Structure P
Amino acid sequence: MNKAITDGLLLMPPPFSGGLDVWSSEDGTPGSATYDGATNAAFVPADQDFGGCLEMVKTENTQKLRHMGETPILPGCYLRVTARVKAVSGNLPAVRIAAWAGKSGGAHVSGVLQIGPTTSLTTYGEIVEVSAIIGSGNRGGVDMVWGTEPIYGHFGLDLTGLNGGVVRIDDIQIEDITRVFHRDMMGLVDVRDYGAIGDGVADDTAAFNAADTAAFNAGQTVLVSEGTYKITSSFTFDARVRFEGTVSMADNVRLVLRRNFSLNPYIDAFGGDEVLAFKKAVQALLNFSDHESLDLDGRRIEVDGPIDMQAAVDNQTNFEIRRVIRNGQFNCVGSSNWDTDTWSSSATYNPNNPKKLTNVTNVANIAVGSLVTGNGVGREVYVNSKNVGAGEITLSQPLWGANTNQTYTFERFKYVLDFSGFNKISKLTLTDIEFQCAGHASAIMLAPLGETFHVRDCFFTKPSHRGITSIGSGCQDLQIDRCHFASDEQSLPVTDRVSICFNVNANDAKIRDSRFQRFRHTGILFGNGHMIVGNHWFQGDGVNNGPRLGGMIFTETNVKSVVTGNYIDNCSIELTNEHDAKPDFSSEFSFGGLAITGNIFTTNDVASWFKWITIRPHGPGHFIQGLSVTGNTFKALNGNIDRIEEVDDSIATLDFTRTRNVVFEGNTFNGVSQPTINPVTLDFNQSTATNAWILNVGDYLPFGGHARTVQAVTPKGPISNSGGTYVYHFPRFTANAGSNKNQVQVNWPENCKGSLMVTARVDKPV
């Protein structure tokens, strides 16, 4: 394309036949001397080779010839200046294209090259063509790289060498050859055209800014051509950008691709380094308001160590605006970077300061996010923060039975995405992502604080220790939807596994429509208001008549939660208070607030003593208040189990005198030796006349509780005395009868026999 046509720019200088008053013997600037009337220059109208031409005698060491017109040169434009010259007589000089670079206001631009390659004239009458290319970009073949500051030039040539020679010069040609450097001039603006060097050393930030502005204004795309471009300050491309070269920038310098914000351009920008590209893309996502989501473009990102998300976004410690990361895979490769760090340290614990360890030895070495284990420590207790100067550690949960002074073990697992460096992260969604952990890494560690962290349609494949870990209340309103968790320990007996899918320390988790496959535990949930709906979790193994462990484990006594419509396979629902620094009952809600409704419970090849629902008090005095188990299907395969529920009294038992508001009804039992029903209605036949009937309802009552309430007593047919005479008295009945208080005693005024239908309850309904 020719800018003289398309942009209305006049490039070509006039022919010498038009007069020599526009041809300077100096720099071509206004007021400089011209060749008009000069004794050493004249127009020759009929040269045999050139037609009309300029004849000039070399009288200066550098004999200059400059057109006094201001030939415009725009960023991204490349001009070729050509002159045809022949020696006529005298000394043979050398010739070169030369220019004077000007900027706005007529000032000279110093520091740019203003001469082209030199060619010596060696033979009289031989036509020699000299040329040079002038342009803004540092490109191969460009003789004078001017950058973006010059806006025009005075172009011509120089004669150098010995004086006294006579030369003839044909009309000088200036042409636009931008097309040679731009494959698609209408669509691309190359950063080199705006002064970018691309050597990895020079600061190319200003050139990137200029190229982006030009491309954006023209509706074009910026081309970062081959090279390595150093960017020293945070930069936003407002135009679309295409990378053939790469960029180099410090960790805290941000790159925002406004028009094509997704992972692939970042991978191109950073030379194929997928992890660095992901960090830079996330850095932009959390610092730029134009984009609510980062598309990973379906890419598989090879990861050989944890990604510290806060280090990637080092200017943010709190972020609470909705953002989404979607559509890709993190593939973990073997590396010592994934190795678990382990420390043992002594510390002091006081239940009155329930989330603190004090006097911690070597506290500086213990990493935030470490799992804490030791005597009296419940499951999934983590280091939430530390104060090195004070020798203190803040815990994610209290300890239920720790000694005042003891030694603890701290294990820091390594996570693909580690948000623990943030103070607070809210409203972040991860969707359609696979965490291919390959047994090397855990998947996600949440920030200490935050709300509505949402994981949906994701796969967590073979995490080494944990799927999603919360070290504080960053799990408030955690949402896990339509995700698949597959263990790396599926071939191991369940008791030998260590991996856990997720834990919750706060309220209102929503775990929905997900699948959890053969972990040690599926979820450890403190707090209340949880909704566990439509999931399938299974934890079986190949051990015949083997034990099974807890699947969903609630660690607050009164959980105000629902477990509805799930497939619960070879594991139990467990209620504990292991995250209570003072686990003995005082003035608080006790175990309950849970509705278990419409679930499928199944087992295969388990020990007969296995139970699907377990309450494990960690201190005395607790009781059940508000527990509903309705409409469920219980089925044991390859061997019966004794019953579906139990109290694990290995630490403490329940106070059955306070049981209230418990419902077990509408359930079906297959392969279960003793159904559990409350209220339970049973038929009793007394064949021998006596005035005190003892009716055993205890086998049916939940958790081995007392028969606290007799709800109804109805005769089935006639009641008769020992003589066969019908008895019409209404009996007196007594609850909590028998040594275990799980019987009902019916007393008559006389000895009698017959049949009764009795409805008894383990609780008082209100």
Structure Q
Amino acid sequence: MILLKNITFPLTNPVPILAIVLFIILLAPIVLRKFRIPSIIGLIIAGMAIGDHGFNIVAKGSIDLFGKAGLLYIMFLAGLELDMAEFKKNKYKSIIFGFLTFAIPLGFGFLLCYEVLHFNFLASLLVSSMFATHTLVAYPLASRMGVTRNEAVTITVGGTIITDTAVLLILAAITGSVDGELNQAFWFKLAGFFLLFAFGVLFGFPLIGRWFFKKIKDDQTTHFVFVLAMVFLAAYLAELAGVESIIGAFLAGLALNQLIPHTSPLMNRIQFAGNAIFIPFFLITVGMLVDLRVLLKGPDALLIAGALTAMALATKWLAAFLTQKILRYSADQRKLIFGLSTSHAAATIAVILIGYNMQIIDENVLNGTIVLILVTCMTGSFVTANAGKRLAISETGKSTAPINIHERILIPVNDPEKIEGLIDFAVMIHSERETSPVFMLTVVQDEDDVKEKVLLNNRNMETAIKHAASTETRVQLLTRVDLNMTNGVARAVKEMLISDVIIEWDEKSSSTTDILFNSLFGTATRNVLDITWETVYVCRLKQPLNTTQKIVLVLAKNAQFEIGFKYWVKKMVMLSRQAGAKLFVCCSDATREALQKELKATRSNTEVSYRHFEDMEDFLVLSKEIGDDDLIIAVSARKGTLSYHSYMDNLPSKLLKHFRSNNCILLYPEQQQAEYLESGMQSQDLTLTPIQEQIDNLNKISKAVKKIFTGGTKTPGPGKTE
């Protein structure tokens, strides 16, 4: 108690301040994601809570140094991560879209701010330039759908280069004019110094960088420090030239773009440092400036927030619409362009924060921008996911070939006593077991007694090896020393070119601590699914597979459009033949046609019967037709992919509830890995689709009401096909 009395708030001691901020960086995105809030907004909200407008825990200005560094770093990454090669492929079309998505928001936004909201000239120009910029928050969704090669996506990425550069040029003029008169001498002076500075960075930095990387080889720490030094040098040179430092950081990113490959270890370190430290600190400092109580003081603040948000959405839609008409794109391509370009995030915060710090805009605009960011990111993700799905389905003839050509099966071992059932399943679906062994993986944490643990694990696996030998299957033991099972599995999948991962079903723990931990950080199964993109089987095997009467195969809508569709169909045919069980398939008509076509191509003689279902969850009404000896295989999907639907999140619990005595397998087909172009976004943010979830909930309610008034619906009987 005496120690607590000596603590005074707000804190000024850097040690507890750093501890608090780092715990916020760790926990805030995880906790707030449960409330469907993206990590970028989550960190801003956390900053609001600890600042003087919240609980006043951290003194104002105590982390400004880190915040300033984060501001520069986020603009540096914006320039570094731009794909210049993609821009060059469609540069003329990208220029058309870039001009439209810059000029339309700038023009209409200026009219709104100057004529309607009555801002002064500089404030109107700054806010309207904020409308013009956009960040590719929803790009990972397009990546998972497999449509990143579509021209609509490439010109949107290319247009980002145009609009970001143009916005920063306007920012240079605004910041340069704050302390000076807008006369002819000022413009000549600003243009002269800026051109000299830009020429030095864009042409001088690549020469220096090329020389440095040639002379200093294989020293990643020195390379990283060199890049940081060049970024802050460019930022300081920008200030000497009379413009804002973030312009220098952005140009440094463009200058070093060609010298740092996007897949290099150096790029990985740069992104890691930004996403782990610099960008979160910046977002927290922004949050400490925000006072959302202003929104409740009167209608003016709410009016500004609503007007800014509506204008941002409307002008970006108009730019996408005109691009569609000029370049003759489809409606889905227009929606995809709008979804990708409507999100405002990191660059928007940077521009507005500069204006706020220079007192060009007030706290009403700063608070309204936070609302704008939240709404546009949600809208952009929703539109991109839906348009990308329709576009991917329409291009099904151009579908990507499977990533894995050769079959290699991996079984991560948690409990050696439960491994026999997984081995039996692996043997039944393994078509290349004569040439390729089944890999059994154990992961050991790196501790002092790691050698003893490895030897103990190998001895524990002897029973499993003998069981595999009885089936004439070769087994190869793999041991990985890693932080946890998830990381070990991910490494083994990459190193061994694994095509199939067979893992044990996570049984729910009754421990309150385990339930809380899993709800925040995810189960081991969920983490494996998030980090691997190969075919994954999550198995709950309560009885021998050779006693299976029939295989109940439950297919999600659009399952036929995933790149792993043909592969798992072959596996199911093989499993049916090995187990001597017929297939009973529950799916939609479109999926049934695709499945029949694939079965015909494989020349399968398997007996198959079908049951029509539009919604995967409806198969639960068949519980009376499913016996205890039936194997239930539900073909699910990872979040954000073509065949994913929100009801899949509850599928494991429903299977456990209705079919507790059955063997159950969740099959996740091989799918596209997501690529990221926007710094500060985390992979879990892709799972945040509150708009889609509410639409799904409304559909469920409408279906329930319809059943009440129609007295229920009768399910048609199964129809057999040969």
Structure R
Amino acid sequence: MTFEGTIGRTLAESTPSFTEPPHPGERAPNIVVVLLDDTGFGQFGCYGSDIDTSNIDALAANGLQFTNFHVTPLCSPTRASLLTGRSQHAVGMRGVSNWSTGFPHQLGHIAPDAATLPEVLHDAGYATFCAGKWHLAPMDQCSAAGPFDHWPLSRGFDRFYGFLEGETDQFHPDLVADNHPIEPPAKPDEGYHLSEDLVDQLLKMISDSKGVRPDRPFFAYLPFGATHAPHQAPADYLAAYRGRYDDGWDVHRERCFERQLELGLVPPGTDLAPRNPGVEAWDDLPDTQRRLAARLQEAFAAFLDHTDDQIGRLVEGLRSMGELDDTILVVLADNGASQEGGPYGVMHEMKFFNLILETPDEAIERIDDIGGPHSHTNYPWGWAQCGNTPFRWYKQNTHEGGVHVPMIVHWPNGVAADQAGTLRHQFANVADIAPTLYELVGVTPPATRRGVEQQPVTGHSFASVLQAADAPAANTLQYFEMMGSRALVACLDGQWWKAVCRHEVGADYDTEPWELFLLDDDWSECHDLAADRPDTLQHLIGLWWDEAERHGVLPLDDRGFELFGARFRDRSPHPVDRRYLYRPPMSPIPAQAAASIGGRSFDLTATVTREPGDEGVLYATGTENAGISIFVQDDRLVVDYNAFDDHTIVTSAIPVPTGDSTLTVSLRRTDGQTGLVELSVDGRPAGTADIPFFMRMISSVGSSVGYDHGSPVSTHYAAPFPFGGRLHSVEIRLLSREAADAAAARARQQMAQQ
């Protein structure tokens, strides 16, 4: 920085020069963006639902309600687009940040040449805060070891409080404050729930800033974990919905659709889309399936209701500070309702990612756990499609059910009073929010930032729409893509068309069928005109390929779940020799930064020194719903392999000696989905057992060394159950397939001889 004064021999001969910090101007409004997760078009009360979202509804009644707003079909891409005003592919986030494929469109983080909203606003003089879900950094970089280049504080936020993964347990979250992991401030039996904590922390950040610098506006980003699975809510919210959904998804979807028509949210003449494949008529379901499905929907409704009340607390907090009227408050969802609960719904969502189809007869045994700490639930397809009323398909799909979501803008000082409570039917996309906010606050994103030439902001400002219900849509050409599924919305000669292809993994991109819909007459994509208008369809497909080239969508890549596996490479937490060495004390290690034991054979060796009676956890990963815990108790080495509440527990046949000892646990994946576990104490065999189901994806909650972080993996102790002796180290060595097979054969032989 150049000094612009003069320096003489004395103060009298010198002229000072002071640097003025940036400021956006005295009239610059605050900005608050509230993002909900996996929330469909028809799930807010003001969008037709019977769920109590009175606080969101009040924002709509006093603001503007958008009926034709679109996002990407998945969380990380939407967040990347929201925070940059650009295509998700162009900024490196075609899928979730857990994936890195070696191509520019899937970096696992936002590219450095795509400045974010908080970066641009911070440079202009805004205070910037984030509380909630990030999911925009490579997850193998999200441990206490960093690097921190793509954490919130490195992408423009002054403060951060929340979690970095795609989901977390709402009662036992993996929390980060700024750049370091922390423990939750309370436990569920003390009334803790993450959504409440997030709002508490965000209000404190805002109050701290405004109390000292009342002249400085703020940008606050509140991306809730809600309503992503696990669907968890306080007991009184769960009780309020008991029995509400016993009449089923068909009845509730019809009611929602009727309300949407009455409210003018969908055009007259729109059809309610037929049930998606795999969604059966409610009345045809067996009683057990109905009971389970109804209870799972109750948990979702309670979760959303509770989240709405936290939004109400945020609004009241802003009002009490005198900041609400001069705050642009945007509420939206990141994609449509989730299909990840499968046809029946699940008690443990990780079963979906392990390709387990949990039957209602299995899940019903624990129906009273649904929605509480001892559950990780997601609802079935029928309720997900109900949440996406009136559309087809779900999250992950480029049909409207995956990408057409609610959005509300509330700004008393910026929206004319006679416009409050009105609808906006213009097409808009998530990439359009950032340029709209830039225009409203009078900030121009830089062409170059910190020496890096920036991509152009390609979203379209819809600021004019806020003042005039009849203003034309600014965005008239929008592509969509997700794991090979494609779509394009375009306005041609005053008519709004959509071409869409639901890709099947492995199908030929050039020959698989596209559908064509005239959205002016067919919002719910029920009447395919592909055969009637082949020229129009081919024109739109050509436009899609043009947009794909322009925004860096290529190469098309239909890989998904398989990309969650760790890739062993240099400068990674996953060493090439597959040997991990941990020495406590250590912070919790996020799942993708920890030893990659899911679905793999491995040896874990702990070296300890103990006195008589010393006990506790040596290593644990996961939660009370699914995980592995290795601990010493009653002078014995114990392994609890908790495969979705099916506990395989092995206790060493010989005691763990006092003094120094080496304790080894060997887990082997055997044929198909089974496994076995073998214990040894100082090299002496101490016990073996079969594992009926060997988990490939264990949990979104990671590992802890020397204690059990979060909820207890095992029912044999209360967390954190720290090891009372001295734990010198824990070494985990992953085995090659050949070595694992040989070791498993030896263990089988030993078991047969016992």
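A value of 27.1, 96 was computed for Rg and Dmax of the Cα atoms in Å; which of P, Q, R is the source structure?
R
Computing mean count of other Cβ atoms within 10 Å over residues 11-18 for each of P, Q, R, which one ends up highest?
Comparing P, Q, R, the top value of mean count of other Cβ atoms within 10 Å over residues 11-18 belongs to P.
Tell me which of P, Q, R gives -6500 when you compute helix-only ellipticity at 222 nm (-39500 (n - 2.57) for each DSSP H run of 4 or more, over all residues; to 500).
R
For mean count of other Cβ atoms within 10 Å over residues 35-42, find whichever of P, Q, R sits highest and give me its label.
Of structures P, Q, R, the maximum of mean count of other Cβ atoms within 10 Å over residues 35-42 occurs in R.
Which structure, out of P, Q, R, was FRET efficiency 1/(1 + (r/R0)^6) of positions 147 and 203 (r between Cβ atoms, R0 = 35 Å, to 0.05) calculated from, if the result is 0.70?
R
Rule-based calculations on the coordinates, nothing more; no lab input. Everything numeric in this text was worked out from a predicted model, so none of it was measured. Cβ atoms are built from the backbone, for glycine too; each structure is taken alone.
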